[in-house]
Structure 1
Amino acid sequence: MKRWFISPVIGSGISTSDAFRAKIFDLGVNVHAKIPHNPDGTPRFNWALCLCSAADFSVADADTTIEPFPGVTVDDLLSSIPAASRNRIQNFLIGKGVDLTGITLQSTVGDVIQRVMNRIGATDDFRKMTVPE
């Protein structure tokens, strides 16, 4: 199963054993993380957009510092997601500086993920992110 998350960036970056990485990477899931960097190599943000795959996400779901995207697929309409879940991710993303202007109940989860990509300065489409099952 694949799911999208916002994960804190951890690590000191001083060595390969403590490289900058998405925290969710340490929880036993496959991860493709978008972590934009400053010219000096430090992360631009203290969070990363992550596409993850795992048979079981219970450890990631239990970590309150990792924010899951609601919905089953990126094509789910926001109107199909319970209001509490929608509001939680909306407030979380606005707090991270993501511009959600124009996002409506007829927008998809993928539309929101693309806005996150825009916020971190990624120029590619989120659908090009891959992660092994």
Structure 2
Amino acid sequence: MATILEMSSKLLEYFVSNEVFELEKDFQKVCLISDSESDQAAILVALEELAKQNFVVKKEYNNKTYWILFKPLTMHNEDVSISVALGVEISNLLNKVIPDENRKCNPLNISEENIFHLLMLAKNVEVESDNKVD
């Protein structure tokens, strides 16, 4: 059985490119290798938690339950607070690998773009690691 946190993450991944979730129809899209009742229950709890946070709305219609995305995930923001020391480390790393002077990272103002660049670096490391295993 997956945890509620794991199911929430999978659902958010699903909602990046879908606006509606129906358990019977879409469960396998979220849980590729499971069809257990406990995982279905975990998804329902995760959906209820997402509803409490206004990410989705539950609607009963024609004897079916739909979980509808309230607004695109790109319109939700996450506030993250980091120490200046960590900001300096992030800035130093990004400024070494991004040559464009207009895209230099300010350690006192880490932006979404900076976090995106960190993510791309991590994905590149993951791909390189996967390629070494093969």
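Every number in this text was worked out from the coordinates using simple rules, so none of it is lab data. Just so it is clear, the model here is predicted, and its values are computed rather than measured. Cβ atoms are built from the backbone, for glycine too; each structure is taken alone.
To which of 1, 2 does the computed value 1.1 (distance in nm of label points 7 Å out along Cα→Cβ at positions 79 and 111) belong? Only one of 1, 2 returns 1.1 for distance in nm of label points 7 Å out along Cα→Cβ at positions 79 and 111, namely 1. Of structures 1, 2, the largest value of relative contact order in percent (Cα under 8 Å, 6 or more apart) belongs to 1. Each of 1, 2 could give volume of the Cα convex hull per residue in Å³, but the derived value 113 comes from 1. Comparing distance in nm of label points 7 Å out along Cα→Cβ at positions 15 and 55 across structures 1, 2, the highest value is found for 1.
Supply the structure label, taken from 1, 2, corresponding to helix-only ellipticity at 222 nm (-39500 (n - 2.57) for each DSSP H run of 4 or more, over all residues; to 500) with the calculated value -6500. Corresponding structure: 1.
With respect to Rg/Rh (Cα atoms, Kirkwood Rh), for residues 63-102 alone, the largest value across structures 1, 2 is given by 2.
Looking just at distance in nm of label points 7 Å out along Cα→Cβ at positions 31 and 119, which of the labels 1, 2 belongs to the structure with the highest value? Biggest value here belongs to 2.
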